[in-house]
Structure P
Amino acid sequence: MEYERIYPKSSINHLVQFFWNFEGDFAETSLYHHSSVASIYPKLAFQYIPGMMIMENGERNKLFVSGIQSQTNAFYQLSSNQKVGIFGVYLQSYAIPLLFNIPAYEITNHNIEITELLGKEGAFLEEQILNCRNVQQRVDIITRFIENRIDTLSPNVKDTITAIRYLILNDGNARMQELLEAQFLSQRQFERNFKMLTGFSPKYFSRIVRFEKSITTAYCHQLLSLTELALHSGYFDQAHMIRAYREFTGKNPSAYFSEDQSLFVKG
């Protein structure tokens, strides 16, 4: 199993956190499982060697060949029993409206085929990616695709993006008044912009930010107890963190961390 992370050029790093490439050759005797959990970050994914399955609501189906995994407060299981190769784009939390000209909340909690999202343009992009011979070619194609979609932002949206970044930088631990200080907007307009950009209200977004931060902290500081992890991540106590994990992963923290996901967290 191989996982590679590639960082974007400066022209698109306000929309893309990083690119990733994952390959593995799995069989019935070494079935691959991956728990996909709540996240503020949408992802574009292209299976150039298709073979990934998705389990949602008790049903196991093939994952799309190419599409977007939106920001989500839900969880589901991915698995494979054959060879797979996936190239992905880990987008910034506010990238959906800026790239695809749709409010983020319209696709929250959805996995959408690239052709459903972009029509013929999506089909052409998929064909280009699937015909690439290596990771760098895939990175170059997606970089050009994104550069061609970059548009000028209104000042109000820029201010809201600044607030989103501030909230992430502070691990979800910021009060509404702090977020509003740099805005020339009413609280209602700010919250409307925030949900349009991220798919969530500021308060709910903060909860998922804190949860995702706790996962990174756990893998970077493996000697922390659950109580220490909870306090280090901004939770009131261990019980508060356990409730968040049950909501966002379907498991308690001990069960979640028993499935080692550190390869993807540490990059």
Structure Q
Amino acid sequence: MTKVPIYDLNSSKIGKIDLPEVFFTPFRPDIIHKAHLALSSHKIQPQGRDPMAGKKTSASTYNPPTGRGISRVPRVKGERNPRSGQAAGIASVVKGRQAHPPRSEKRIRKEINKKERWLATASSIASSANRELVALRGHKISKIPTIPLVISDGVQSIEKAKDLRNLFEKLGLDEDLDRAAGKKKTRSGKPRIRGRTKRTAKGPLIVVAEDRGVGRAARNLPGVDLALAKDLSVLHLAPGSHPGRLVLWSESALKSFNKTLMEVVRKFAI
């Protein structure tokens, strides 16, 4: 077993802890990518159009369609009405239907085997303990003493963003925090129309066994996320399916890993 130091809220070493077996799972980027695609599709809401949209009209093609000096598109029936004679009921005309509208029946949810999902989570956890992978993902880790970084359970009770940032500075996480806060991209096009105007880089992830207020503090720091150990998934540990996220573990979080996860690691981590 490999031991890693535990730090208190003043960045002083107060002991050591054995790394759980899950941290030695082989690196499987293929399964991580597959799991991320499947899990991210679960958040997509199906949407579509009324099948009769743009087709609720009396429009029909003239018979015979030729010899009138006009195009052969279907036209609204009637006389002495502004709509009469106007093209309707087909795509590419004013007030016509869409050519290929989205359909709510489309299957956008992707499934993944339970054991594959567990293995992807285990491999993502292991990649967060690999210093090279963490640096390759873009995190600033030159001042961080150890990876994985374990801190006492006092971090779970931090309620103010100011106190949490002070802790990050003591542990050497301030460089990565500034990197995430400085990378804000203003998006244009469809994302902007739909309210997704800005995109912020991902910073450190805090994993705790119990949220006693640190969630409120973390949400006020750009790029910082919080997750409970029992709810960990590839979406937390490998955003965008890119493993190697910088993670700050609480002491109790390392002790609360699901037994099922360990069993899957022993059986399928080949």
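Here, each number is a calculation from the coordinates, and none is a lab measurement. None of these values were measured; they are calculated from a predicted model. Cβ atoms are built from the backbone, for glycine too; each structure is taken alone.
A value of 14.1 was computed for mean count of other Cβ atoms within 10 Å over residues 90-97; which of P, Q is the source structure? Corresponding structure: Q. Each of P, Q could give helix-only ellipticity at 222 nm (-39500 (n - 2.57) for each DSSP H run of 4 or more, over all residues; to 500), but the derived value -12500 comes from P. Computed over structures P, Q, FRET efficiency 1/(1 + (r/R0)^6) of positions 66 and 122 (r between Cβ atoms, R0 = 35 Å, to 0.05) reaches its largest value in P. Set P, Q, criterion relative contact order in percent (Cα under 8 Å, 6 or more apart): the highest-scoring structure is Q. Calculating volume of the Cα convex hull per residue in Å³, for residues 2-57 alone for structures P, Q picks out Q as the one with the greatest value.
Taking distance in nm of label points 7 Å out along Cα→Cβ at positions 18 and 82 as the criterion, the largest value within structures P, Q is that of Q. Here log10 I(q)/I(0) by the Debye sum over Cα atoms at q = 0.10, 0.13 Å⁻¹ was derived from just one of the structures P, Q, and that gives -0.62, -0.88; the source is Q.
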